[in-house]
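The following blocks contain the structures, represented as structure tokens.
Derivation of every value follows stated rules applied to the coordinates shown; laboratory data play no part. The structure displayed is predicted, hence computed values, not measured ones. Cβ atoms are built from the backbone, for glycine too; each structure is taken alone.
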Structure P
Amino acid sequence: MVTPAAAPPSSFSALVVLFTIVFINLVGFGLIVPLLPFFGTSLGAEPWQITLLFAAYSLGQFFAEPFWGRLSDRIGRKPVLLITLIANAAGYLMLAFVPDIWTAIAVRLFTGLGAGNISTVQGYVADVTPPEQRAGRMGLMGAAFGLGFIVGPGVGGLLVDEAAGRQGFMAPIYLAAIMAAVAAVGVVLFLKESRAKADPAAPRERFLSGLKVAQTNPVVSRVLLVTLIFMAGFAGMESTFALWAEQGWNWHAREVGLNFMAVGVVSVLSQALLTGRLARRFGEARVLAFGAMIFGVSLVAQIAAVHLFPGHPWLVPAITAVTAFGMSLTMPNVSALISRSVDPDRQGQMLGLNMASGSIARILGPIVAGVIYSSLGPDWPFLIGALFAIPAAIMAINAGRAFRREQARLAGAKT
């Protein structure tokens, strides 16, 4: 049994340090991801091999997130964050020296296995934050992720030199490794542990053993389905957006990149300034459902815009900003609901299962969306993503009802 350690002297200062570390690490991640298709091409990869380059990372995260989350419940958050950041740095360095695309895919799988630390970050936030403030604090961590994705791709685009072939990608890859190493040093020097170590004599659970616990928890089981359904719709839309924009608006890489940079800005501001306030005012489940429905409506609006207003491409970033706002209301509240619905010694494990659910969605969503795009047409991944938002919102409302029933039961037991 793990009992929470005393919170750091100032939970705010701990969160500032964690925010900075997450931001630095995600800048490195953002440096690499937009360049992977071009890096794969420099290795002579076919398009289907490039998609494997992305899927391998998500596959690694699928197995890693529950493992690292569960391990952080046992040995503490700080050592797990340190291990995963070092694995990040090693993965980037190995990528710089791969001889062919298959080795690159294997390296990305390793990096995904080593880098599944989002649930550990969320577990740390839950450790040092009162329950009623967790949605807001999770939103701040989401803002750090979003800010990293804004800065990283821009810096990576400036550093890469496609004319130099494979060597032209070395500068952003090396910088990504350095950023991960700097984040690891930050963990060592500035981050205080938020949990006590587990009793070594305590029985150890098997990998993914927490799945049975999640299934029996009426809140967690529903929220995991929300993540799976919602993220599948989002990943499908995201993976086909550039193709859709090229066909509908004659957009190219520059326009698509600027559009997603604007999305990052909206996401950062929303998660930092609004998500927590709305959750405290209306409750996590209601805000989660509202965000899912906003997301679905925005996808339908994109399709309507391209057919009804073909001469107004400025509508795309405006509507995509609405999509980003809906996203900013969903995932922080998912994490907050999970952290409030399980014992402290299972928070990392359950948050890890949630990230694994998202990884499945990010693996299957783009594959299915590609088939739908080719067989039914470019609008259909958007329309199906919008349909997915409906059951996600219904499941979120049901999770909220289950959460309130459990809170009422606990209150009655105390009296």
Structure Q
Amino acid sequence: MVDLLPAQIGRWQHLEATAREHFRCAAIAEIRTPLLEVTELFARGIGEATDVVGKEMYTFLDRGERSCTLRPEGTASVVRAAIQQGLLSQGPQRLWYGGPMFRYERPQAGRLRQFHQIGVELLGFADAYSDVEAIAIAWDLLAALGVQGLALELNSLGSSEDRARYRELLLAWLEQRRDQLDPDSQARIASNPLRVLDSKHPGTQELLADAPSLASALSDDSQARFAAVQQALTALGIPFVLNPRLVRGLDYYSHTAFEITSSQLGAQATVCGGGRYDGLVQQLGGPATPAIGWALGMERLVLLLSQGDDVASEPGLDLYVVSRGEAAAAMGLSLARRCRLVGLAVERDASGSAFGKQFKRADRSGARYAAVIGEQEVAEGMVGLKDLRASGEQPSQRLTPEALLESLREGLSRP
């Protein structure tokens, strides 16, 4: 878990602002859920046999002896909130969330134990076009952020009946080759055999090249649905590759599953992943509700953004207030407040040190102007205004606070 310092925040703010604008254009509303949930929510929603629930969750008993967990992902919490708050009775919901998640796993570049996600959940949408719309929103957001080398990997996990049928085929095939699998995959055979397909072990991956494919177990309806997704993506000009080994890490997925990767990230290439989860709402106690969603990892995106041009946090300071003496400090405080109330960004030097030192700090602050208040300015009710970015030596103007405020608003072209 790491601190995000002011020098790093600019990229995060840029990412968040771009995402907010994309979601506004897509008529997707924000929802905020607690960081802490009852453990049962994730055990039921994600699946007890998954690595997330079995190995990675931060779980503890609170003072009421209730098992609580810091959320490891966002979908289950959003679905829980939609059920509890009656959102689903109001019709289909287009929701997005953002914030920290927690998993106890090995930290590496772009992967931390407290990490941040932005995600979208479309609840109550069943058609193949909704799958494509969700993918397109993610694809266009990443493109707008300037992420290069994007690639979309696509698979269909079929219906629950398709997966049950395939599970039996795969289980029999894996059991015959148990001694050729890596230890983690051997442990998954009984609990979650589909997760073996997602193994990163080179030997297991080579062996799986001959495994039965999920596509062979898909029903006619599932195949037709997957074909419609592919056709719609092609019509939108979004390129994709089929990856029959893509199963995602959570149990609630069905039908469309996808990942968006970037060639800029090396081995940990996935920046966005998601899919359809038609059974999750009912599994968590709500009505049968089709749904699709995705999440992107902000740490990995910030890594990508850091490879490009610098991103500024905000427009920067407009005014730096320099003052010397008790009365001047009081006048400077009043001036700073008045300027802030009309939307100007102002920093006040509270050091009381010599004017020379304060001017050096004013220059380093990046502010466009400095307001100067000393004993003479207090006596006359005036303020000195100096343009810190003008070329050559420029004399300070002497203005009343009202005139200074007006001059600043005109000079900075603020409404």
Structure R
Amino acid sequence: MNQQASPAIDANAMIASLVHDARIAQQIVGTSDHQQRCAALTAAARAIRAQTTAILDANAADVTAAEAGGMAAAFIDRLTLTTARIEDMAAGLEAMTRLADPLGAELARWTRPNGLDIARVSTPLGVIGIIYESRPNVTVDAAGLCIIAGNASILRGGSDSQHTATLLADIMAAALDEVGLPATAVQMVPTTDRAAVGAMLTAVGGIDVIIPRGGRSLVERVQNEARVPVFAHLEGICHVYVDRHADIDKARAIVLNSKMRRTGICGAAETLLIDRAIADDCLGLIAADLIAAGCQLRGDAAAMTHCAAMTQAVEADWHTEYLDKIIAVRVVDDIEDAIAHIGRYGSSHTESIITESDSAAARFFAGVDSAIVMQNASTQFADGGEFGMGAEIGIATGRLHARGPVGAAQLTSFKYVVRGNGQIRP
């Protein structure tokens, strides 16, 4: 009887094979014409619309299994596709085709005293590994952005979205083939075995960057074990600060939308900070709006005096990404107190100040070191599509290479092109 290889060895061999094919495909896609890459995304959008029923059927199987497994409502929401969400995926691909070509762009150019002409020109990153959990739309967004930026992608979706994600990856690969580009520029890891994640994280020289998209445990594992570069955010502890110069009607609408539009996304507000000078005027109204929408409030002692239904917040609440109909509320002394709170408890994701004072907004922007800072806007706009990027793979909260929404331009590197006329160095 032949002895089976260990899962780790199988996973390493499998990922090595995917990487081999991806690197060959990337060389072709990375030097292809922009119009051909756009044609691939247009073909994929057309196929997604044509296969809406099949996609919904695959997704229904995933959702049914997740519900039977007792998954939380926020998880089910992230997993679920609707006709509208499928259309959003197709429209996102088409939006990418309307952006300028991210490759071959001259980012800077100058001439040295010796006559050397030097240009910095954008190039593909290479092979990108995307590891994600429940959101099947990540399959399309990630593959599309990688294609338009001349990269190959190796996708590892979660077991809960495997039916949907696999079908969507097949659609993206078929679209590449339809326009004469290698289908292996988009590959789905054909197993849900966690050993495959480990093999991707250690594929030095094969995978150029890993992008995790999921919960804290996934991202922590990627950041702790990866031997290749990572673009990631650990969690989205997003804040809305209502400044003493806020317009109360704006504040009510923005806070409600920031928390309740979709509670399960990383841009959902998790903490509300209210300036003490305006708390008497607006906190009761804001609290009533949230409670009417089904939100639970956990506040400090000062906040609780404005709402009888608010429960006592504990230290852990300020650190928590709820991804649910819960928000922590604190009354702060002033803008400096708000900035200090965000600095202590925030995750460098997205923060919004509600104020009519440009000087207060400027102080907030300067003092808060998060990937996205906003004035008078919902934190739910923390999304590459809403930024005009067509789509995004995720929000990067690190400080190297990519920060904020990771769109096509963030999936490029650059090289220096130096033109001379016989110069030699003395």
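Quick notes on this one:
- Origin of the derived value -11500 (helix-only ellipticity at 222 nm (-39500 (n - 2.57) for each DSSP H run of 4 or more, over all residues; to 500); candidates P, Q, R): Q
- Structures compared: P, Q, R; top value of Rg/Rh (Cα atoms, Kirkwood Rh), for residues 88-327 alone, i.e. the largest, recorded for R.
- Ranking P, Q, R by distance in nm of label points 7 Å out along Cα→Cβ at positions 104 and 280, the structure that comes out highest: R
- Origin of the derived value 13.2 (mean projected area of the Cα convex hull in nm², for residues 152-271 alone; candidates P, Q, R): P
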